[in-house]
Structure 1
Amino acid sequence: MKPFAELDIVQLQQAHPECGLPAGAPGTVVLVHRQGEAYEVEFVCPDGITQAVLTLPAAEVAAPVAHAVRQAA
């Protein structure tokens, strides 16, 4: 798999309850370590406040799953 780049959106693969983050939480890569072996990822609350910044191994992040957008009738 191609490594993520800085500012890519990723999805958390496992929960981090100590930070209030469920599995699947979206975050932004802010730093790439060792050509993608690990990532510094920022998680932001809906109000724009940073909830957590975690250093995560590559196995703990994935590309976000696209969800179908339901349109109003």
Structure 2
Amino acid sequence: MNEPRIKVSGSATEITVAANADGLRDLAERLVGLADPELRDGYHEHLESGINLEDGSISLILERDDKL
């Protein structure tokens, strides 16, 4: 397995999430985790440039919102 690599970029009208295969699996696991019945509405994860996103990425918040 390679290191997950994820890059998030965006403009006023669209967001692009680009990733290698391991990065896509990592995002999928995070999203499945947010669906866990043990978690409450409002639970969220921050992904930040240079930490869990590639340098130069814009920050990304994955949030569970049970009101949607």
Structure 3
Amino acid sequence: MKLSETKSLLEDLRKLSVEELSTRESELKKELFELRFQQAAGRLENTAKLNEVKKTIARVKTVQAELNK
């Protein structure tokens, strides 16, 4: 993910409400589970997607922490 994409993603995340962030986090966790399952089965073609999803989850959690301050 390029820096400009990351910045725009963070801007979008900061516009979301707490409930929407929680929903986004659960969707990403479900996607991460599916990717791990594909990797275990040997069917995952884009292995970089795993790290990208993990980092996006971390970004969502960071924005949630900012809102809780």
At a computed 44 (relative contact order in percent (Cα under 8 Å, 6 or more apart)), which of 1, 2, 3: 3
When helix-only ellipticity at 222 nm (-39500 (n - 2.57) for each DSSP H run of 4 or more, over all residues; to 500) is calculated, the result is -6500; to which of the structures 1, 2, 3 does this value belong? 2
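Values quoted throughout were computed directly from the atomic coordinates according to the rules given, and no laboratory measurement underlies them. Please read all numbers here as calculations on a predicted model, not as lab measurements.
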